Structure I
Amino acid sequence: MQVLTLVSLAEQLKAQLIGDAACGVSAVASLEHATVGQISFLSNSKLRHYLANTQASAVLVKQEDVAFVPPGVNILVLADPYVGFAKVARLLDTTPMAATAVHPSAIIDAEASVASTASIGANAVISAGAVIAEQVQIGAGCFIGENAQIGAGSRLWANVSVYHNVVMGKNCTVQSGAVIGSDGFGFANERGQWLKIPQTGAVRIGDDCEIGANTCIDRGAIEDTVIGNNVIIDNLCQIAHNVKIGDHSAIAGATAVAGSTQIGRYCVIGGAAVINGHITICDGVQITGMSMVMKSITDKGVYSSGIPATANSDWRRNTAKIRQIEHLYQRVKQLEKHLPAADAVEAGLSPTED
């Protein structure tokens with residue numbers, strides 16, 4: 001078990017330390033459930049009431065929350081406690097490796113290149129021409145296709161499939177069950193018969209990305225599907241062929257992005273969003289959960305279309321009213337025909353003006 005002193009954490013986080021510099025912490029925990037030897041954080045002032053009874057040895061807080069920390073609890077003051085918490089959690093991380101060494105049951109083609117520091121789990125398959133860089137971890141049951149490349153320090157958990165010619169950057173994490181480089185949904189219809197179009201592009205993934213469990217990223221039809229640097233994609237997402245996602249964007253679970261769509265940098269897409277194909281979303285866009293994006297978005301901002309849940313009785317009444325919209329629209333049109341002055345009033349003229 002690793003123990004870090006608060007003085008060392010303060011140095012690494014560039015935080016102000018108030019309290020016992022020699023105090024050691026070995027784990028992170030919530031304010032409500034932390035015990036001695038653990039460190040917690042407060043990033044939302046609405047949760048200040050948890051400070052009063054916390055048993056944490058230390059807390060990460062903003063300057064304005066220092067006065068609410070009870071005596072005896074050490075304090076690390078910084079601008080963003082949540083980012084500080086993330087960094088401490090990384091330093092104290094106890095997650096095991098996806099694989100250690102090369103398991104005897106792993107199948108590695110003679111024409112594959114595997115760095116001496118890479119680890120390959122049980123029953124993993126590394127195909128001809130694949131390149132596995134230094135410090136890579138390939139979990140049990142993974143499949144790495146022909147000529148695929150996995151960058152240094154990347155980690156693939158069990159049963160990940162990486163198809164041929166896929167290129168993955170450095171320090172990426174791919175959770176179990178993800179499929180990268182499977183065929184895009186490309187078919188032509190000849191008199192009712194579907195003809196499959198071979199998908200000859202690949203997938204290129206940048207550095208420092210995370211791909212969630214059971215997420216699928218399709219290979220390009222001709223050109224590559226491209227995922228930029230530091231893109232994070234949650235579980236159960238579908239990224240179709242020829243999609244391009246810019247650096248530092250985040251996509252929450254169960255989102256589907258149709259083919260040939262381009263998503264800019266620093267975009268945040270909420271869970272279960274559906275994004276139409278062949279459109280462009282500019283940099284810095286936020287899309288709230290359950291939204292359906294049908295057209296390109298060219299202005300930075302927040303966009304929504306999902307309908308929040310409400311009481312069933314309210315929903316039934318509203319739905320009944322929505323069904324009348326077309327009827328009401330036609331009635332208004334008919335009424336306007338009998339009100340010739342309406343256009344003049346709308347134009348800002350008096351009803352008697354010529």
Structure II
Amino acid sequence: MSVAGQPESLPTLDLRRFEAGGAERTAFLSELRTAAGGVGFFYLTGHGVEDNLVRDALSVSRRFFALPEQDKLAIEMVNSPHFRGYNRAGFEHTRGEPDWREQVDIGPERPALLFDRSAPPWTRLQGPNQWPAALPELKSTLLAYQERVTALSIRVLGAFAAALEQPENVFEPIYKPAPNQLLKIIRYPGRATDESDQGVGAHKDSGFVSILLQEKQAGLQVQGEVGWIDAPPVAGTFVVNIGEILEMASNGYLRANVHRVVSPPLGTDRLSLAVFLGARLDATVPVLALPPHLAARARGLTQDPKNPLFREVGRNYLKSRLRSHPDVARRHHSDLIDSASSELEQASAY
């Protein structure tokens with residue numbers, strides 16, 4: 001929808017201008033600060049991700065969702081203590097309500113850590129992905145896509161650092177050598193007008209930045225000052241948004257913004273691929289020393305009683321996983337629910 005006083009679309013930024021240097025870079029950083037100070041979302045062009053890789057990733061995702069249900073359920077997330085694998089529509093929750101989307105969560109391909117109840121609980125999050133035997137090419141294609149878009153995410157993160165007048169590598173100490181990235185392939189089935197339209201409920205993202213690829217169907221909406229701003233697919237672009245780590249690190253100069261997806265009409269569906277770049281699970285988010293003219297415009301952290309922010313990265317991420325996937329939490333982590341139930345009531349979608 002278009003709301004009076006709100007822009008009809010998100011701004012568009014060309015990453016090639018940042019990497020060109022000189023006056024182009026200066027102008028790009030000014031536009032990036034403007035976008036960050038507004039809705040915190042923008043379309044990204046000039047990203048360099050190959051068209052054939054994008055097509056292959058969308059195609060193989062479509063083929064996965066077209067598999068018989070038994071083949072998809074062979075990698076159901078409830079079988080993974082690391083929150084990896086397939087979820088049927090309605091099995092992930094945002095603020096207690098089911099999201100009407102089926103999806104596969106794919107993290108970094110790493111071995112599980114030895115289970116130890118005396119270790120920090122977030123150590124349970126590291127582990128292997130689940131891959132369907134019925135579609136072996138899903139693994140190679142999506143890991144290649146995840147690697148390529150993670151590299152793009154790090155370039156974008158460097159641009160945000162430069163916009164804060166920090167060294168481009170200022171965040172390396174908390175994401176190297178092993179960033180906590182997550183790829184979601186997501187299909188939103190169409191719904192009748194008398195059904196809930198919550199494809200995914202209103203939420204913020206918890207990492208550094210998110211890089212979203214949309215296929216053809218609209219549905220993403222971003223919260224503006226007086227209403228929701230539509231962000232339909234634009235060919236050749238990604239949608240980029242700020243996550244909570246950047247909000248914490250910049251003391252609110254960069255603000256993670258609320259967004260949602262509205263279910264498509266009955267008889268259609270919506271396909272998207274989202275990559276979330278996070279810090280290492282053992283890291284603590286620092287507060288950057290911004291120059292005075294930027295620090296004066298920092299708004300402080302969002303105070304949301306339904307989503308408190310923790311600077312301990314692993315704690316923040318585990319909070320979200322446990323709440324978003326109650327079936328996995330009950331099967332594999334009941335001790336954490338019992339010991340931290342009040343904290344788990346306050347979580348975002350990612």
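No value in this document is a laboratory result; all are computed from the given coordinates. If you're wondering where the values come from, they're calculated on a predicted model, not measured in any experiment. Cβ atoms are built from the backbone, for glycine too; each structure is taken alone.
When distance in nm of label points 7 Å out along Cα→Cβ at positions 93 and 133 is calculated for each of structures I, II, structure II gives the greatest result. When distance in nm of label points 7 Å out along Cα→Cβ at positions 269 and 301 is calculated, the result is 3.9; to which of the structures I, II does this value belong? The read-out comes from structure II. Out of I, II, which structure matches 51, 29, 26 when Cα extents along the principal axes in Å, for residues 221-332 alone is calculated? Going label by label, the one that fits is I. Computed over structures I, II, mean count of other Cβ atoms within 10 Å over residues 53-60 reaches its largest value in I. Upon calculation of relative contact order in percent (Cα under 8 Å, 6 or more apart) from the atomic coordinates, which of the structures I, II produces 22? Structure of origin is II. Which of I, II yields 2.6 for mean projected area of the Cα convex hull in nm², for residues 117-164 alone, as computed? Label of the source structure: I. Given a value of -9000 for helix-only ellipticity at 222 nm (-39500 (n - 2.57) for each DSSP H run of 4 or more, over all residues; to 500), point me to the structure among I, II it was derived from. Matching structure: II. Of structures I, II, the largest value of Cα Rg over 2.2 N^0.38 Å belongs to I.
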